[in-house]
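Right after this note come the structures.
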Structure P
Amino acid sequence: MKMVAYIVVLVLFSITSSLVFAYDPSPLQDICVADEKSDVLVNGFVCKDNKKVTAHDFFFEGLDKPGNTENKVGFNVTTVNVDQIPGLNTLGISLVRIDYALNGQNPPHTHPRGTEILTVIEGTLYVGFVLSNQNNNTLITKTLNKGDVFVFPIGLIHFQANIGHTPAVAIAALSSQNAGVITIANSVFGSMPPISDDILAKAFQVDKQIIMKMVAHIVVLVLFSITSSLVFAYDPSPLQDICVADDKSDVLVNGFVCKDNKEVTARDFFYYGLDKPGNTGNKNGFAVTTVNVDQIPGLNTLGISLVRIDYAPNGQNPPHTHPRGTEILTVIEGTLYVGFVLSNQNNNTLITKTLNKGDVFVFPIGLIHFQANIGHTPAVAIAALSSQNAGVITIADSVFGSMPPISDDILAKAFQVDKKVIDLLQAQFLVKP
């Protein structure tokens, strides 16, 4: 495709980081059945008095019943999480049934709070997930038949499509009492109010008329979104004073094994150079200087990291997510227009704000967000993230620039546009091997 070269520049300047895994808070007692009538607000639900608990609090019926797949993308999800079974509160697991019409699909989406393990009950599915920017947006796909099992790692964009000649059914478990869902098309092109077409046109490297066409189609899709909410999880808590990352060890763990404390020096907790501007000479006009556990080994297990973001005039940090961290940002110089999009359950509502020097803004964990320099001079921001390695998934790169590419049939149906539009978008983001 003639415009393939665009992504070469974009990918080089994507934020690169890897994922670590986190889970729902561990239960501290046998059961903590959700008390949905309580006015007390906590992360999840407060516990019902055990004397009032019955078997009904752990029971759901009807997962044998097919869902209604008569919608634009031809699928339906029946969710069984803490909202249906109050006894799941604090237990870190939930279940769904997914029905697919002929040629139906569960379009590209993420679960910011849970890994998904799926088995096919009936039919044949083509499934896949896209690795993060650090791993070159690599697409991992597989064709599944009855009885096959596949895993979609936490926070990664993934999909399923019915490629058989009959309706299909799958059952999936998720590693959270309420794993959350963010449907990419709905969040990016169907937020309310909409994300500026100037921002999206630059992010996706296409004319604004194409963006407006996609936005118009997604309004219909939003009506058929999967609905669920987010719960919050964090890096594992430290169990000792320090656990400096031993990057020379061959032992593989979640994060890094600890260096011998006798070998630890002040250098393990030090980084210099965050006063230096990054190179914003790229298509989006921004640069991120990352200071996480890869730069400061002493951050291992401490659940925090830092970045500096530079923006050229009219530059932007395009729509992306941090699957493993909340971001709190302050403007050092310039004026930024920033925003994030709530999940499907909250109608893909867009929350925006104009920030000036000294202002502070929070982007909640896992939500799609962006920043754009709307001033007349370069801008600078410093942001902290609530993970030693928060991860980053740039939406345009992951959806339209994965290697190998996601099928244009799948994307055309997901975004409700002609395949020629998808081919044009992929032309901006695909890199030939």
Structure Q
Amino acid sequence: MFLKLKLPLILIIPPILCDVGEFLCGDQLTCVSESWLCDGEPDCPDGSDEVEVIVRCPLNHIQCIGTRKCIHFNKLCNGVKDCDDGFDEGVHCRELLSACHELHCRYGCIMTRNGTFCFCADGFEVGEDGRSCRDHDECAMYGTCSQTCMNTYGSYRCSCTDGYSLQPNRHSCIAKHETGENPAALLIGGSDNIIITALNGSRLQTLKQLDSNGTHGLDFNHKEESVCWVTSSESSGQLRCARMRKASGFTKEQEVKTVRNLHDVDQLAFDWLTGNFYFVDQASDRIFVCNQYGDTCVTVIDLDLLNPKAIALDPLMGMLFFTDYGNQAKLERCNMDGTNRTRLVDYKVERPTAVALDLVKKLVYWADAYLDYIEMVDYNGKNRHTIIQGYQVSSSTVSVWLHLCFNFSS
């Protein structure tokens, strides 16, 4: 006697292996371009391209599905399960072998469950014909070297500018700490004080107690070894500077009287070549500059500026960078006299509240308090890259990370 059982139909969908340069969404079924990750627009059905931690595998590596592990192409179809679920092995390794031979790859061929394609030795990439190999420019990738990167045939070499030393990892540069000099430190202007701490957050110390409504901008003058900051009361604002030869406190504090009212100033930047001070006035929607004595002040920008916020200077290049989030949020660059204005970023940006510069690599970093990210572009607005995105980007993190790191010598 036989019983007929009506069983539910179970459709088994094999896991998807995304191609190089693609991101596997959280549904494990959809692949999207890595260039779409963290762009402010969900492209995955579950939106995981905006919230997932990005795993960017090195050249000639591929990600094991659902993990942070990357394996080299050489480990695909080698008879050993290198991915925990064994996805790097399978019947496709036998079935696609003839297809690999037909590609006539210059170096090697890999077989994935999505098909076959050629790959090259480390330091090289596949040419436009899909078979040949050419040098891979590692220096074109963000973050390859801390400062200077020199591409070589099949490899690259990192180096550091004067005053910095290359670390044992051959990638990172840190400031040299000569005997008798104070180490790099972090200056923070708070609501009621100015404090200093080591870069790792230790040895927190108050340098100045403030009686007014906190600091509205702070910068360090390396040449004079002094700190300058703006404070405001109910009716006026003050620019004050003090010497800081040691990390123990201020000396020779004095007010720099300016012919412009600083009550509504929100940001301050110091030009260490000329001694000029640049200010962002949010009430009058303008950026103005005063000389080192404060007796001459000139408006630099006041057109097409509805809610200016952040400012940064590269005196060596004669460039001023600023953010604005009025009718259209944007990051701009201009000469330090306000001429030659150029928009660097005006899309996928909502509330850029902080900006900082990498003077060595000529990069502009900015933070968006609405979209919760820190991103960068080069001085020409090209090569945009997301540094960090998500809930961990808070206003306090942005202020410390982007504004308040200064080196000073004894």
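Laboratory data are not the source of any read-out in this text; all were calculated from the coordinates shown. Every value quoted in this text rests on a predicted model; they were computed, and no experiment measured them. Cβ atoms are built from the backbone, for glycine too; each structure is taken alone.
Can you rank P, Q by distance in nm of label points 7 Å out along Cα→Cβ at positions 155 and 251 and just name the one with the largest value? Show your work: numbers first, answer last.
Details: P: 2.3; Q: 5.0.
The structure with the largest value is Q.
Name the one structure among P, Q that semi-axes √(5λ) of the Cα gyration tensor in Å of 51, 25, 21 was derived from.
Values: P: 33, 30, 21; Q: 51, 25, 21.
Considering all the candidates, the number was obtained from Q.
One of P, Q was used to compute relative contact order in percent (Cα under 8 Å, 6 or more apart), and the result was 20. Which label is that? Show your work: numbers first, answer last.
Details: P: 20; Q: 7.
Computed on structure P.
If we compute FRET efficiency 1/(1 + (r/R0)^6) of positions 291 and 371 (r between Cβ atoms, R0 = 35 Å, to 0.05) for structures P, Q, which one ends up with the highest value? Don't jump to the answer; show the numbers that get you there.
On the way: P: 1.00; Q: 0.40.
Between P, Q, the highest calculated value is found for P.
Using the calculated result -1000 for helix-only ellipticity at 222 nm (-39500 (n - 2.57) for each DSSP H run of 4 or more, over all residues; to 500), pick out the matching structure from P, Q. Working shown, then result.
Numbers: P: -4000; Q: -1000.
Answer by label: Q.
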